[in-house]
Structure P
Amino acid sequence: MKFIETPLRGAYIIALEERHDDRGFFARAFCVEEFGNLGLDCRIVQINNSLSIRAGTLRGMHYQLAPKAETKIVRCIRGSFFDAVIDLRRDSPTFGKWYGETLSADNRKAIYVPKGFAHGILTLEDDTEAFYLSTEFYSGAHERGIRWNDPAFGIEWPRDPAVISGKDRGHPDFDPGHHLGPRA
C-alpha cells in the first residue's frame, strides 16, 4: 500500500501496490502493521457498506463526537464517488479546511479519515457502492452533521446533488459552539 498525504494533516489517500501476473493482480488493501508504522488508528470494530442507486446521491457531512469519535477508511467497490472531508479539530493547523478526491472501483483508492473530521460522499454513477471500516461503533447520541454546502467551507462538489436525505438536508451550518470536534 502507498500512503499519500493530503493537504489536511492526518488524512491520507491509500493506493494499492498491485502485483500483476497472467491471472490479474494481488494487492493488500489493509495491513495493521503498515498502518501502525505510520501511527494511524486501525482498531477496526465495524465495517459498513452503502449502495446509492442514483448518481448524484449525497451522504454527508457526518462525524461523531468524543468519546465515540471514529476514524474511517473508505473505499469505492462499485461505480465512483467524490469523497469530501473537513478537518474539525480546533487545534489542528488545517482546522476548517476541506479536501476532496474521486474514489472509484477502477482506481481502487481509499481515503483514511481521522477522528475529528466530517465526511461525505457524492455519487458520480448509478449503483455506486461504498465500503468503509470504522474504529468506533455507531452512536446516535454522538452523531453530528454539517450541511453539505455550508459556505464556511465552500466544498467544490463536482456536480449538484440530485438525492439528499431529509436528515442530511437538515444539518445546520457550522457553529464552533455547537459542533465541537475533538482536539488534534
Structure Q
Amino acid sequence: MSNTSNADKALQKLAEGNTRFVSSKLIHPNQGEDRRIEVSKGQSPFAIIVGCSDSRIPPEILFDQGLGDLFVIRVAGNILDDIGMGSIEYAVSHLGTELVVVLGHGKCGAVSATVQGGEPHGHIGSIVKAIAPALEKAKGLAGDLTDNTIRANVGLVAGQIRSSKPILSKMMEEGKVRVVGAYYNIESGKVEFI
C-alpha cells in the first residue's frame, strides 16, 4: 500500500467522522476501556490536526474519533512556531503519521482581532503578528475579509509545514506525508477540505 493511499484513507476517515458529527450519528469509536488499555502501550495516530484553541472546535468530536486516533496541536489561530513544527516532525518521523490537516474555522477570534487591527495587549500581539500575512493576502478579495483571512491563514500555515526544513520538506518530496487545509463551519458543523 502506498503512502499516498494511507493519507487518502486517513482523510476519508476524517470526512466520514465529520459526516457523522454533522448528522448527529456519532459512533464514538475507540473510547472504551479496551482502547484505553491498547493505547497505554503506544500510539499510532492516523492524522495530525493543527487546529485552533477555540473551545468550540475539538477535533476528536468534529471528526468523531477516539483515544489515540488524532495527534492534535492546538494554538489560537492555528498558527505554528518551532515547538508546534517539532511536534509535527515527531508525529511523522516517530509515529508514522502521514496526514497533516491544518484546520481553520469560522468566527476565529484570533483572525478577527488581526482584521480589526488596533494594539493587542501582552502576548496576543505575537498571534496577531503571525496572522498578519494572511490578512495582507486576503485584502482585495471578493467576500468577507475575516473569512478570507481565515482561509488564507490555513493556506499559509499548510505551506509553512510543506516547506519546513529539514524533515517535513524532505518527507513531502518523498511522498511520505500529505498536508491539506480545512475550514470548519462553526454553524453547520461541516468541515470543508481545501
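Each value in this text was obtained by applying a stated rule to the coordinates, not by laboratory testing. Source: prediction; values computed, not measured. Cβ atoms are built from the backbone, for glycine too; each structure is taken alone.
With FRET efficiency 1/(1 + (r/R0)^6) of positions 53 and 165 (r between Cβ atoms, R0 = 30 Å, to 0.05) as the yardstick, tell me which of P, Q scores highest. Could the numbers behind the result be given before it?
On the way: P: 1.00; Q: 0.65.
Between P, Q, the highest calculated value is found for P.
One of P, Q was used to compute relative contact order in percent (Cα under 8 Å, 6 or more apart), and the answer was 30. Which one was it?
Details: P: 30; Q: 24.
Of the options listed, only P reproduces it.
From which structure (P, Q) was helix-only ellipticity at 222 nm (-39500 (n - 2.57) for each DSSP H run of 4 or more, over all residues; to 500) calculated, if the value obtained is -14500?
Numbers: P: -1000; Q: -14500.
Matching structure: Q.
Name the one structure among P, Q that Rg and Dmax of the Cα atoms in Å, for residues 13-84 alone of 13.0, 38 was derived from. Display every interim value, and only then the final one.
Working: P: 15.4, 48; Q: 13.0, 38.
Label of the originating structure: Q.
Quick check on the output: 56, 37, 28 is Cα extents along the principal axes in Å, derived from one of P, Q. Which one produced it? All intermediate terms of the calculation are to be shown ahead of the outcome.
On the way: P: 56, 37, 28; Q: 51, 41, 32.
The read-out was computed on structure P.
Thinking only about FRET efficiency 1/(1 + (r/R0)^6) of positions 77 and 173 (r between Cβ atoms, R0 = 30 Å, to 0.05), which of P, Q has the largest value? Please report the intermediate quantities before stating the final value.
On the way: P: 0.40; Q: 0.60.
Max of FRET efficiency 1/(1 + (r/R0)^6) of positions 77 and 173 (r between Cβ atoms, R0 = 30 Å, to 0.05): Q.
Any idea which of P, Q comes out highest on distance in nm of label points 7 Å out along Cα→Cβ at positions 125 and 149? Working shown, then result.
Details: P: 2.6; Q: 1.8.
Between P, Q, the highest calculated value is found for P.
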